[in-house]
Structure P
Amino acid sequence: SIDVTEIGEADGDQAAVLTVTRNSEPLQDLQVSLSGSDDSSAAVPASVVIPAGEMSVTVDIAAVDDDLVETAQNVTFTATALNHVSDTASVTVTSDDVARISVVPAVSAVSEDGGAGATTLTISRNTTPIGSLVVTLSFTGSDVTAPTRIVIPVGQMSVVVPVDVADNGLVDGDRTAEFTATASIHAQGTADLLIQDDDVPTLSLTPDITSVAETAGSGAVVVTVSRNTDPALPLEVTLESADLSELEVAAAVTIPAGETSVTVELTVVDDNVVDGTQVVTISAATAGFVAGTTDIDVTDNEGGLRGQKWHDRNGNGVREPEEPGLNGWMILLLDEDNNVVASDITHDMDLNDDQQIDPITESGWYSLTSTAGEYRVREVPQPGWRQTTGIGTDPAFLAWSLDQSLQLDSDGELYPDWGGQDEVWIRGGNDWYYITPEGQLFRWDGGDRAALAGELIAQLSPDIHADPAKLFNAPSPQFPTVGLQAAGFAAGPNFGNAPSGAVRGRKWLDINADGQRTTNEPWLNGWAINLTDRNGNVIDSVVTHDIDLNGDGVIDPERESGWYEFLNVLPGSYEVTEIQQPQWSSTRRGTELADQAADLDRTYDFQPVVNEFRNFLGLDERWIWSAQGQWFFITPGGLLHRFEPARPGQISGVPIAQLDALYWDDPSLLTEAADRGPFFQSVSGQQVSDLNFGSVFAVSGTGTGNVTVQVLGNDVIITGDVQSNSVSVYA
């Protein structure tokens with residue numbers, strides 16, 4: 001039985017008394033089990049014991065305050081025991097709740113650096129969930145954010161919503177955020193959340209732009225310097241740029257009292273260096289504050305070209321693995337108007353930073369810088385060298401290159417068809433060249449005009465034959481265009497150069513041992529000729545051989561045998577010597593006049609001419625040319641004159657030497673005067689020729705038995721007495 005019929009849900013743990021009675025003999029304790037029909041409204045202990053000797057026992061009924069708005073609940077309690085019939089008793093539990101919303105944070109405090117989802121709120125209702133409920137949530141301060149409209153669905157008593165916490169970056173202590181939830185016909189619910197400050201005094205920098213061109217100048221970037229502390233007092237801040245060659249900033253700035261920030265302008269510096277985009281750090285510092293920094297990209301407006309100058313030792317225009325770089329050459333960067341905008345002298349670059357220079361890969365480098373655009377790159381020629389690469393493939397480049405390397409010129413006459421091939425003639429250094437109607441350029445071999453021949457130098461176009469000035473006055477070409485971008489160094493053209501100097505000559509059999517070659521004396525192959533520098537080092541050694549000068553596939557023994565040549569000779573002083581073969585001896589000139597002719601040739605460097613201008617002065621004279629740029633003539637009596645033009649009607653010459661009529665009859669005895677050698681020659685890029693060597697084999701010898709053997713070329717003359725003698729001849 002229950003002592004009352006109704007209790008309130010707020011009456012507590014002793015809201016009523018339940019009496020449990022038995023009707024059996026109380027001989028022993030009786031265990032009774034108790035249960036209620038609605039433990040959420042009223043509750044009793046799960047069991048109770050009626051002691052021996054007692055007929056009943058009492059227990060308290062506890063009212064359960066469930067905070068729910070609901071009608072009165074009838075709760076029935078049941079008592080059961082072994083071998084006893086169960087019994088029940090009921091009590092009515094009335095509700096004292098009103099409809100309201102509750103807000104419960106998952107934690108009581110969070111750090112302001114918690115960010116998104118730092119904590120959650122449980123939004124609950126205490127009314128029967130027979131329908132959905134719209135709840136409006138509000139909160140104070142700017143430190144937190146949460147959904148402002150929340151729906152508790154049908155059948156649910158609550159929902160959980162996230163709370164985001166924002167770090168305000170200010171040193172302002174802990175703050176409390178208050179949440180308020182409201183709903184129709186419900187009392188509002190509130191809750192507080194403690195926001196814990198994690199900030200320390202800090203400076204910060206905020207640029208208005210993060211990338212700027214290096215040409216932008218002063219004030220191109222504006223940086224805001226901020227503090228996160230109470231602005232009651234002014235604050236002096238020290239500023240610094242990590243790279244003053246890119247960005248300049250004032251040494252200090254003051255944030256005024258009452259202000260949390262101040263702005264400062266930066267100056268962008270154009271360093272005129274190809275360095276690409278540079279990231280520059282600007283920093284702000286003051287005592288007691290964490291320093292602030294910001295990075296600004298300074299974009300480069302310059303670009304660069306980098307290439308290498310190399311020694312093309314074989315002159316083939318192809319870089320070989322053993323060909324080194326060349327230092328000391330000036331390389332120019334030209335704009336579209338051929339104005340020089342940059343230059344550099346080729347130099348060493350330690351590309352791998354090993355403190356050593358590899359002459360192949362790390363010498364001969366140039367670097368040229370300028371603003372982005374289209375340019376041309378060219379080298380400044382040096383005497384004694386010719387450019388083999390880096391000048392393009394257009395015919396104008398070839399003509400210019402030939403003109404530079406061969407030192408082509410004209411004496412005002414083209415001597416058309418002198419050799420019967422409709423050719424025209426020009427000079428070049430110490431040589432004569434002729435151009436065929438097909439545009440082939442030959443170096444004349446100095447032979448008979450009736451059998452004109454020479455070395456093929458280049459295949460040009462026919463218009464060069466029509467106008468040879470396009471060759472010997474070839475204009476400086478427009479070098480290939482290269483694009484320069486404002487993005488570091490790009491690959492520029494590489495320049496190959498070979499020495500333009502050459503030394504040539506021939507070896508002949510001097511049958512009469514007079515030191516002068518005549519047409520019946522053949523040229524000799526198979527003789528070693530050395531080129532030696534002033535220190536005695538053998539620079540090169542070649543063996544006399546055939547050269548098919550005219551490219552016809554047939555060797556003319558008179559013009560194309562017995563040759564030696566040293567090509568790509570560096571400027572300097574050299575000695576040219578022959579290597580004597582056993583039982584041969586070099587021949588000296590046989591007469592005093594021959595010695596004098598050789599001395600004159602060595603002094604004036606006489607050259608054969610296409611047109612001898614015979615009898616130009618009415619003296620039946622013949623003319624020869626000096627590589628020094630002077631004309632000479634020789635009269636029938638052998639008197640050699642240096643031509644000295646005065647004024648019309650008074651042309652004359654100054655006598656230089658008295659030779660004999662042989663030199664008038666055959667001027668080649670003077671223009672090709674032989675010297676025994678060795679030849680001492682200074683080379684500065686010119687083509688040196690006609691350094692010819694004569695030798696005779698066993699000129700004469702006397703054997704046992706009064707036998708004399710004389711070898712004259714292919715002829716052997718044997719003389720002796722009447723005694724019986726024998727001679728063995730070995731080939």
Structure Q
Amino acid sequence: MPPNFSDWLRFYKNELQYIIKQPEQNNTSLLKSYYTSDNALATYAAFVTPLLGENRWDQGYPYNKFCPVMTDSIRAVTGCVATSMSQVMKYHRWPLKGTGSNTYIPSGFTDSITVDFSQATYDWENMADVYNKFSTKAQIDAVAKLMYDAGVAVNMNYGILSSSAYPTDMARALIKNFGYDSRIQMYSRDYYSQPEWVGLLKSELNEGRPVLYFGRSDGYGHEFVCDGYDKNGLFHFNWGWSGDSNGYFELSVLNPNSLGLSGGTSGGFNYNQKIVIGIKKASSSSAIAPYQLHLYSPIATLSNSVSRNGSFIVTTDFYNMGINTFNGSVGIALYNDKGIVYLLQSQTVSFLETNYGYAGFSFNTQIPVSISNGNYKMYYVFEPAGDSNWQIMRGKVGTPNYLNISVTNSNISVTIPDLQPKLILNSFNVTGNLYQNKTGRFNLSITNNGEEYNSNIIIRLQQTSNDTVIQKVCSEPVNIPAGKSKNVELVGDVLLNPGTYYLSALYDLSNDRLNSENYSLLGNSMVVSLLPEPTELPVIALTSKINFQDSTKVSKDNVILKASIKNIGGFLNSYIAAVVFPKLGGISLSNYGFQSIILDKNEEKEVTFQGSLDLDPGEYLTVPYFWDSENYEWKEITPRDFGWLTFTLIDNIVGAEQIKTDKINLYPNPATDALFLQSDNVVESIQVIDISGKQLLLLKPMIRGEIEISVERLSSGMYTLRIETEKGVTISKFIKK
């Protein structure tokens with residue numbers, strides 16, 4: 001076994017051993033006005049190419065060069081919050097100098113840490129997108145300084161394997177210490193419908209602004225960057241793991257194949273998703289972003305009907321889920337189709353900080369006699385101090401954020417609207433067999449004929465002969481928009497004894513995964529056999545030659561290897577990766593495409609190994625390997641005739657002196673007097689935008705081919721080009737000397 005490949009395998013051995021043990025209507029008017037005031041786009045581009053480009057930063061060395069030293073002279077990692085916000089600041093190349101200072105004592109430390117940001121300058125010119133053995137001291141110090149300052153700004157709790165901070169502190173630090181716009185705000189996925197959430201992301205990306213994105217698995221949180229989307233509705237994510245797992249994902253299925261530092265041990269990042277948007281250089285016209293006061297639970301009442309002059313009590317829980325402390329008033333109001341009709345009651349609320357709120361916030365109210373007979377909706381509303389507009393509190397997606405109020409001459413009726421999702425189970429299948437102490441795989445096709453579903457789906461086994469023997473095999477978040485169908489794949493370890501069981505899928509009737517215990521049967525149960533734990537060892541083999549699309553031209557930044565693998569032995573639940581060697585063999589050089597794989601006996605699967613390689617251009621050998629969990633070692637997948645493939649690695653499509661994305665070339669870059677754009681498609685518009693987001697130049701060439709852009713009068717610095725063609729929008733950067 002080559003020595004350095006053995007080291008790599010031992011690293012994964014340790015990791016793997018651990019793993020093995022281990023509303024009908026909402027107030028959207030403000031949202032629309034906020035995102036159309038700075039965004040003149042009536043519609044979104046078909047796609048936006050990844051804004052971070054080649055950036056492959058991480059949390060270990062050299063990025064943590066200035067982080068605190070922990071035990072045994074080992075430095076703490078930077079933390080995903082520091083890495084992701086640094087990636088976005090690198091994209092904007094801002095600030096030149098920080099503001100303010102911060103002093104704090106991290107958890108577990110005895111001494112305080114201080115950074116005076118007003119004395120800090122950031123060397124953007126020396127920050128490289130990719131770091132390797134050839135990186136200079138100036139390049140390393142530049143990125144390490146930025147990462148450390150970002151960590152201190154967010155009160156990072158440092159650790160050797162994981163450093164943590166809050167996304168809210170990150171958003172505030174961008175404003176307070178790094179000179180970004182005060183309209184930056186954090187938004188929670190649970191309170192925005194799928195179309196609204198997509199709109200928030202696309203609005204930002206169309207403006208050339210990467211989005212800071214947070215998500216949780218069962219036990220871990222991670223901050224990363226959304227920087228583009230494609231024509232298929234998938235969004236591009238940079239995970240901050242040296243390029244590992246970067247790619248396009250469905251927003252509700254953020255399950256990267258391999259997890260880097262602070263990525264946890266399993267699962268994706270589909271719980272508690274949040275975004276920080278509006279990240280741009282501060283301007284003199286900056287104001288405070290829309291407050292995020294949301295209902296934590298639906299509005300409740302004990303009275304379904306009262307006399308016309310009678311009173312009734314309404315109550316709810318609400319919290320401040322944005323980054324700004326709220327001062328103002330909270331009340332209840334009647335609305336009709338035209339808007340607010342009458343403010344029934346209000347109460348002053350002061351100094352309501354982020355993630356704080358009120359439980360059981362109640363009003364004892366009446367409907368005035370001046371209100372005409374008819375049907376109304378009662379909302380909880382809020383009005384910031386100094387404002388004169390009442391805003392509706394949002395409820396969680398798929399739950400009501402109002403009460404129906406019906407007024408007649410004799411009485412008032414109060415009802416809760418029916419906004420439940422209505423799920424239909426079209427099909428429910430098990431992939432392969434179910435074995436004791438092995439992972440089960442379940443495939444469901446679900447149609448939602450009601451409101452958006454945004455909660456968990458549970459897979460349950462219940463013994464046919466004794467209904468007290470039950471196991472919840474898995475419980476995973478699933479999002480199904482109103483009127484849509486979705487195929488869902490779930491996995492979970494089966495721990496019950498062999499026998500006959502009812503297999504059921506359950507869904508959340510209350511559509512509130514954080515608080516609900518009210519799950520109901522989805523479709524019909526089926527009878528399945530749970531087999532004894534297999535004793536036969538897995539035996540996997542390639543059934544055809546592994547292949548690249550073109551082995552003579554494999555791009556360093558997008559290596560994609562295809563393979564067909566069959567298991568002719570016992571049940572396999574393991575890991576695979578593709579390893580790179582010199583052309584004639586010898587010591588391994590790198591690896592890519594690390595991922596989990598499950599195969600039952602005689603099951604065959606097409607797999608894709610995808611990643612990037614930080615190697616010099618030239619000829620190499622690639623070989624697929626799998627993790628042998630019985631012997632705790634990595635083994636080559638045979639036969640060798642199918643598994644050894646030589647290929648030619650070429651430089652990335654995007655070079656240092658020339659930007660090329662979607663058939664668009666820019667040159668020279670940096671530019672002095674003129675910048676030339678070469679496009680195979682008709683260019684409809686070209687916008688030159690400065691670092692503050694201000695448009696400096698607008699051209700409408702309506703031609704293809706070479707286009708000259710005069711940049712002679714621009715000041716020296718970094719600029720953004722927003723290029724709209726007949727095929728979509730491309731965001732590029734250029735430097736004016």
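Read-outs: derived from the displayed coordinates by stated rules, not from any lab. Everything numeric here is computed off the predicted structure, so don't read it as measured data. Cβ atoms are built from the backbone, for glycine too; each structure is taken alone.
51 is what came out when percent of Cα pairs over 16 Å apart, for residues 558-605 alone was calculated for one structure; which of P, Q is it?
Traced to structure Q.
A value of 15.6 was derived for mean count of other Cβ atoms within 10 Å over residues 54-61; which structure in P, Q was it taken from?
Computing mean count of other Cβ atoms within 10 Å over residues 54-61 on every structure in P, Q gives 15.6 only for P.
One of P, Q was used to calculate Cα extents along the principal axes in Å, giving 188, 73, 49; which?
Attributed to the structure labelled P.
Using helix-only ellipticity at 222 nm (-39500 (n - 2.57) for each DSSP H run of 4 or more, over all residues; to 500) as the calculated read-out, with -1500 as its value, let me know the right label among P, Q.
Here the read-out was taken from P.
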